[in-house]
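Visitor: There are structures below to look over.
Bear in mind these aren't lab numbers, they're just calculated from the coordinates by the rules spelled out. A quick note: this is a predicted structure, and the numbers were derived from the prediction, not measured. Cβ atoms are built from the backbone, for glycine too; each structure is taken alone.
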Structure I
Amino acid sequence: MSKENWWVIAPDSGFEFEQRPNGDLVVVDRAGKEEHVLHGYEWMHRKEHGDIQVRGEGPPPFGRWVPCASAAPRH
């Protein structure tokens, strides 16, 4: 059984995501001092929340992430 979980950016973390014109998903802090491209993570939009969730054995090593309680893959 996989130990991977779905993760979302914590609402009060100061980080958010944006999708660049080239398709990259980038996690940025709202102060504009940091940005990180999400490479190597499976991800999907959560339209009802206006954000994304990423899948991995642990969250990305930047920003603050929490497990996504309602994350179920939709294909």
Structure II
Amino acid sequence: AFLVSALVYAVASYAQTYLVGWVGQRTLQDLRVRLFAHLQRLSIGFYSRNRAGVIISRMTNDVEALDQLVED
């Protein structure tokens, strides 16, 4: 009975870790796609006022920070 209980616990723990990771990565992928679509809809004036490197850096670093939050 103890062995079966330990096996069920191990399988459930693995499934939880896998599913949380999967849901987190899917959510981040959706965020990246939505953010990219939003950036494409912005006016040319926005890009005249903001440097492309800053926008790309902000997008990359913010999503990466969320990725670290999901992984940990």
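Visitor: With FRET efficiency 1/(1 + (r/R0)^6) of positions 16 and 56 (r between Cβ atoms, R0 = 41 Å, to 0.05) coming out at 0.75, pick the structure among I, II it was computed from.
Guide: Of the options listed, only II reproduces it.
Visitor: Figure out for me which of the structures I, II the number 1.76 belongs to, where Cα Rg over 2.2 N^0.38 Å was derived from the coordinates.
Guide: II
Visitor: One of I, II was used to calculate helix-only ellipticity at 222 nm (-39500 (n - 2.57) for each DSSP H run of 4 or more, over all residues; to 500), giving 0; which?
Guide: For helix-only ellipticity at 222 nm (-39500 (n - 2.57) for each DSSP H run of 4 or more, over all residues; to 500), the value 0 is produced by structure I.
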